[in-house]
Structure P
Amino acid sequence: MKFFASCAKGLEYLLVDELTALGCTKATATVAGVNVEGTLHDAQRAVLWSRLASRVLWPLADYACADEDALYAGARALPWHEHLDATLTLAVDAHVSGDAITHARYAAQRVKDAVVDSLRDSSGARPDVDVEAPDLRLNLVVRKGRAILSVDLGGGPLHRRGWRRAQGEAPLKENLAAAVLLRGGWPALYADGGSLLDPMCGSGTLLIEGALIAADVAPGLSRDAQAAQPGRPPTRWRGFDAAGWASLYDEALRRERAGRLALRAVFFGSDLDPHAIRAARENATAAGLRDAIHWNVADVAMLEAPHPPVHAAVAAGTGAGSAPKGLVVCNPPYDARLAADPALYRTLGDALRRAVPTWRAALLCGDAELAHATGLRAQKRYQLFNGAIECSLIVCDPLQVPQRAASDAPPALSEGATMVANRLRKNLRKLKSWRDREDVTCYRAYDADLPEYAAAIDVYIQADAAGATDAGTLWLHVQEYAAPAEIPEAVTRRRFNDVLAAARDVFRIPRERIAVKTRARGKGGSKYGRFDARHEFLVVEEGQVRLRVNLFDYLDTGLFLDHRPIRLRIADEARDTRFLNLFGYTGAATVHAAVGGARTTTTVDLSATYLQWCADNLAVNGVGGAKHRLVQADALQWLAAEEAQYDLIFCDPPTFSNSARASDFDIQREHVRLLQLAVARLAPGGVLYFSNNFRRFRLDEAAVARFARIEDITAATIPPDFARNARIHRAWKLMAA
């Protein structure tokens, strides 16, 4: 079976690794969760053992849901007497998107009504509603005209471990705390004799979660410890394997007893607020960790290195004169409830370098600027979400990096570079709320905002992947624009170097993570010089898909960032369509259509290199097979010979092409014939999206109107990061006349 494990955004690939380690057959990351293939036993094991999942959802039905009546009818059709005793209690959690059903509570009510009506008809009795602790909790998702109804196998949020008795002003969820610990490599450090330190511990979440990990305590056990009947299944769904749960539970109890007996008292927490320390002690006692964690009221500025008791086995393994490394974990304040103070972050960084310079640190900071304020050099960065708040998790190992020689220090920025850096920072602040809201990880940060500094700076944030060590790594693609002929080449070089210096200063990344495309003067005017041949591909995320980009080897990266809105529009409209991508390039639009539920996709391009790139992009998303056709051909010739019909077509041709394998192509000259051939392939009610980047392009509307209805959608397809350059492309929506 396939089931779904939800999680906070940013934890998806950690959860993939965890579920695979727990024995699931296959786990594939998606936005805020993981699609899992496995047995019911695997799903129940995840409920008991997952430290990262928010819920584990076992699907009962997936059906078309055009409106509220269809929602009710689809739920009503299920044999609810096979799932729930009518004398028990019920709750429905709903999540809806789209225009058909817009109120989640109303959707939940309709599903509840369907269940109640079904059980009343079959048994004469009806279940009561209990939103806090129901016997059966259902989960409903309505999206893109479909409803998915599932059993919540855990009976509620899995991050609630059961030990929390008191909390501070902004408590950290336990599954996010687990992610911080796992990204910091805590299990391996503890096995090697290391200690855990939180110098701003609040109510103790990170330390308690770290101790339970070290003691091999299943999260489901601590969650269950306060229940009236420990060991009782978390749901009374009739399909739940109670005997299998009992076996899993007994095994977890045995592991817990052994783990707690062997647990070393190597956990140290301090906080300036005595009320927070009081809450932390109370929580630790409830978690059975009263004697394992050392608490102290102290200012982080006065931090001292902890002194754990020496364990015989550890001492024997470390060698004379050596000390086990430790991990610092911390969640310093950053949201509206706790004012984010860069000076506090600087104090934290200074204290850690002084007190535990050889240790590792995993710090969950409010954003990249606050992380930068620590003054620590991060080897890894990850984007995580604490609720709706985007955070930057940095991992530093070791905390104190040897000082560079004075001769290696970066030079001070020139006046020009300072101007570019200031504009870059202004742009990043302006775009931040949009990037957070739309979850944009690849975007244009600078586009010749200062005309004399003529370049484009694009940001690419590397996506996580199973086994990856560089998730969240930031890369830059810097492309120089042609300077006017009257500008001396020496001036052009100096200005472009100022752009590069500003980019490095703002983003704080090494030169090897900046792809630079410079122009060289040659016969026929300015042209781009030779590119690197690194054959290095990154995987990035856009919407719900993952795409491979190459920043160094080609002029373009494989992803036209200005077309992001069109690709997302295609993803939203692709379900159950026959999709055609003309001049397909690396197939990003094809991947969006395929993941968006297209019945079939066809991608046409003359380049075998691009078609292979498209195939690789599809494969990265777990898509392939005969339903997704790749055609190496001249698009015009292929259209003239093609007879099939398509419901959704995307056509983004080049401005010019003079390939040796096809006739010369000029978009201005050929666009009427191209569009006429493409519209002829539209099925009734089908849509063709046409776009191009030729700035002097003029659509022959009179000629096109003879065979198609036209709507100029350019304004709606220019994203905020290209707002300065609204002429970056033109776009139209066409339908057969």
Structure Q
Amino acid sequence: MKKKTRKSVKRKRGILKIIGLGILGLFGLFLLFIGSVNLGLWGSIPSKKELSNFQYQMASEVYTADSVLIGKYYLYDRQPVAYSDFPEVLKQALISIEDERFYEHDGVDLRSLIRVGFKTVLLGDNSSGGGSTLTQQLAKNLYPRKERNKTNIVVDKVKEMIIAKRLENIFTKDQILTNYLNTVSFGDNTFGIESAALKFFNTQTKDLNATQASTLVGMLKATYGYNPRIFPEKSLGRRNLVLRAMYNNNFISEEQVTQFSQEKLQLDYREFDYNAGIAPYFREEVRKEMLRWIAEQNDDTDYNIYTSGLKIYTTLNYKMQKLAEEVMTEHMTDLQNSFEKSYGSNAPWFKDKKLMEKIAKRTSTYKSLQKSGLSHEQIIDSLSNDKQPRVFNSWDGDKEITATTMDSIQHYTKFLNTGSLAVDPTNGDILVWVGGINFKQYKYDHISQSKRQVGSTFKPIVYTTAVEQGVSPCTYFSAEEIEYDNLKGWSPSNSGTKDEAYLNYSMEEGLSNSINTIAVKVLEQAGIGNVLDMAKSMGIEDKLPNEASIALGTGEIKIIDLAQAYTSYANNGNHIKPYLIKSITNHKDSVLVEFKSELNEKAAFSKETSQIMIEMMKSTINDGTASRLRSTYGLKNDIAGKTGTTQNNKDAWFVALTPKLVHITWVGLDQHEIGFSNTSIGQGANAALPLFGLWMQELNKDKDFDKFTKTSFEKPSASVLESLNCDPVKRDGFFKRLFKNPNKKKNKKFNG
């Protein structure tokens, strides 16, 4: 019996010895595994030197002149902030829910790992958490896992522990907390607490309160599942759990937990989306300008607009821009309805199949099918039968309908578009930039890219040239139509009655009423070559047609270039170049470069001519084609200006000029083949002028804009007033009328 007992004890000892040796062996293998990971056999691990010098990829930020953040350029939406910007409630919330022993461990919390291992592995309790410290999470943020298989997860966990230990040796706890909060993901390509605070609450990190901080910290467990915008109820529950954890860690009282938990989730969500938000066309132009500036740098700075965290301070006025966009939506919605009604069932997008096919040829879909070898007929057939669910944008809201590609082309062809620009002529600051009606659908910028015939908005340049050439403002010109023999019988006409043939207008009256026949006759007096030189001296660099029709604005000019020309009138003949970036700083706010615009050194025309032209263009507002600014919109501001409408009602223009503003608006269709159905709806005074009238009404209500709205032009000199002191209209005498046939055009040669 004793012998059996001894054998049994011996056997048990042998088994225990084997188990012990097995455990030691496994432990040895584990140590060897850790050693191999540490040596980089499973992939490199950053050294202490690398960890000491790591750099965030930071979003570059775009600010308005009044310091409102309106956009970002980024690969990762991250805006690092300093430890001093973290409110106590944020740090308390983070430590309470993510790493209670943060200030006690050295990067790896063995107690937490044992707890997690026991509860998760032995008891199957998945609520025990992951056991990773904030330092380990920082390691994962800095060096994201590349593969997700089980073997790599173990390797990655060990790597993160090693990196965490190294981080703790390099940085203080406060620095680790700072780096963690600046790198952690909040989902939706948003990284770092500052970007998250701005996105979800439209506030900076330093201003986060307890409920906001606990909401954002609560997201870290599952950035999608606890996203307060997508799942508000789940987010609210998670927020309250964080608040309870803060109480358990003695950071807040029971009363505060109750108070904060009862607060509603109040988001002020702002997505810094490339396609959305305020001033998207402006932001895109700033991006292009920044890329040009970066390309010009010849030093070793190696700036990157998407990763260097640059801060770009622009000239844009946030409130003005916001009002301009609101006004644009209001006016263009009404105008679009009137435009479609005016055509009715005879609209070209319904009736003109050849035109729709012509427009289809410009699409990438058509070109792709053409490359595949399909004929035109086959392509059109394909585009006319590929029915599928599509989202159609409209002023009444987006609608999902089943439609073909040709249906889509037909739908978007009919939309009027616009460009609206406001510049301060005293310094060149671009205050407002509305490049189109919808950046997501229409990327084409009608301010910097589009060149359209400018119509009668060019006439002031013709008249300016004539005055500068010595033509008296009180010179009278007959409104009679002329057929110019040496211009292939070209015969510009007016929209008035035949009785106009008996009338002779002063230059002021001819301009204010935009009489075409007089503009051509003024051009004869000024000389085409002189007018082209004047346009160039006023800042219009584009080549203009060396033809008599230029008097009627057949030249194609960008809005921004036309604005530059009109700044000449506010500066006694010296134009100033509009610009959009004031300064650029690095992420630490050190100024890298500053910009400003200067008046052109050489005046295009004299101060006296400037005053004469302003007085003439005031008449356009007070009594001429833009008089509805007074009658309809009730504007009492000191305003000069000019309306414009091009041939076949393709383009509607309005230019407004005040001592502190040059405002230009254009309205038309991107498809040049289609114009307004009639002059009544398509003239500049109806289609373009309201964009200024409605906007100026809003500016007049706000005292913040007094420096723009409560200004007056300099009083003209006595000689200027005397030069304009004449009757606006003279009628032909009896005998001249007797021998003049208003129905018959006079023939002569153009001599300009």
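A few comments on the model shown:
- Value 6.0, calculated as distance in nm of label points 7 Å out along Cα→Cβ at positions 214 and 726, assigned to which of P, Q: P
- Given 18.2, 55 for Rg and Dmax of the Cα atoms in Å, for residues 502-709 alone, calculated: source structure among P, Q: P
- Structure from which 4.8 was derived, distance in nm of label points 7 Å out along Cα→Cβ at positions 590 and 694, options P, Q: Q
- Source structure of the calculated read-out (Cα extents along the principal axes in Å, 155, 64, 53) within P, Q: Q.
- Which of P, Q leads on distance in nm of label points 7 Å out along Cα→Cβ at positions 94 and 198, largest value: P
- Computing mean count of other Cβ atoms within 10 Å over residues 278-285 across structures P, Q gives 22.6 for structure Q.
- Label whose coordinates, when helix-only ellipticity at 222 nm (-39500 (n - 2.57) for each DSSP H run of 4 or more, over all residues; to 500) is calculated, return -10000 (choices P, Q): P
- For 0.05 (FRET efficiency 1/(1 + (r/R0)^6) of positions 238 and 622 (r between Cβ atoms, R0 = 35 Å, to 0.05), calculated) the corresponding structure among P, Q: Q
- Comparison of P, Q by relative contact order in percent (Cα under 8 Å, 6 or more apart) - largest value held by: Q
Taken together, the values in this text are just the output of simple stated rules run on the coordinates, not laboratory data. Given the structure is predicted, the values throughout are model-derived calculations rather than measurements. Cβ atoms are built from the backbone, for glycine too; each structure is taken alone.
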